[in-house]
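The structures considered in this document are given below.
Laboratory data are not the source of any read-out in this text; all were calculated from the coordinates shown. Given the structure is predicted, the values throughout are model-derived calculations rather than measurements. Cβ atoms are built from the backbone, for glycine too; each structure is taken alone.
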Structure 1
Amino acid sequence: MSERGAFGLLVVAVFFAGMASLVYEVVWIRQLGLSLGSTAVAFSVMLSAFLGGLALGGWYMGRRADSAPRPFLSLACIELAAAALGVAAIPVLALVGRAYVLIAVNVSGDPWISLALRSVVALLVMLVPATLFGMTFPLATAAGGRLVAGETSVGVISAASSFGSAAGAILCGLWFEPAYGLFTSAAIGAAFNLVAAGAAYWVHRNVS
């Protein structure tokens, strides 16, 4: 496989990874809204937890991506883990939501305690998979820099991630979730992760 062809497959992987991440965000926010209440504060906390995970993953992998010995294989493994955690988060969120109701009823009606409980729930459930999503961009950029010029890699990978994210949010919000429900929508997101993992692994196997 040529380096250009391998880079094209990497772009496909990043596009599908971006789609998956926003499918999960829409699904998780809907599920947390059902479990914890659809207030503006709850939504803000959920979104902060998701973006915080992305930032943490980017920071962690940004320090290590350039020295990664097998970046394409690492990317494939990250996508596989994201697929598993993305689907598992739906029943976990439902269970945590029930636990939250029990705790909130027995502890206090204080809105600050309610906010703290919502924050803990969102962080625990969303932080780990969101951190995996955040690892994708710096790792893919570093991997692409081994195939094409660094400036080209950053620009194209960034565009693919952004377009994928936009597509995932639109498709999930307007089609997947209304038509198929939360769990099936998450499974579709996992399928996108698997496509990304397969593309990254193919590059790993065919590029020396």
Structure 2
Amino acid sequence: MPDHLIVIRSAATDYEVQGRVRGSLDVPSCPEGLSEARMLATRLAAAPLTGIYASPSTCASETARIIAAPHGLQPRKIDLLANLDLGLWQGKLLTELRRQQPRVYRQWQDDPWSIVAPEGETLEEARGRVEKALERIFKRHREGRVAVVVPAPLDALVRWLVSGEPLGDLWLWDPRRESAVELPVAAQWQAGGVMPPPPLTDAPTAPPAGLAAR
């Protein structure tokens, strides 16, 4: 099992720049996003990686190749790490959704476990497949630092699963937020345990019951 997991948010696309909901739509990285990925690759080149895995989306694959190059690694795509399917919300401007469906917008901010986009998937469904992907990755590596590259908002879900970090506002794509975070692999993964059911609300800042804190 790896010592640390580096969760990397994939390079920005024009959708993030425009304030649109991307979800599972496959959109390539924009020039600004690729530039940020190259700067991140330089920073992460200081210590070796033993593996790098990516969402099947184009922006995640592009980011993963940039990050992997200094380490001589070939990224592996994992379909289970596909971004959250936000159904009919995808492609819409956030300002449009907030104006047309203010209650839905607020509920997704306050308690994303309790709502699902029309024709989309629940956060619990995404959690189940991401957990399977992480279990496979952890079984493949006995030590070292492993990276996963996923789009937002799936990066927040991965961080919550591994460290109990609050999901935060899943609508928000904040370029000021750290695009990569290195997390020690939590004790329940080392013991082969399973994550508990999701909380009724994402309000608590402490990890869910049974989840080891960092």
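So helix-only ellipticity at 222 nm (-39500 (n - 2.57) for each DSSP H run of 4 or more, over all residues; to 500), computed for just one structure, reads -30500; which one of 1, 2 is that?
The structure behind it is 1.
Can you say which of 1, 2 returns 48 when relative contact order in percent (Cα under 8 Å, 6 or more apart) is computed?
It must be structure 1, since only it matches.
Taking mean count of other Cβ atoms within 10 Å over residues 93-100 from the coordinates of each of 1, 2, which one would give 13.2?
So the calculation was done on 2.
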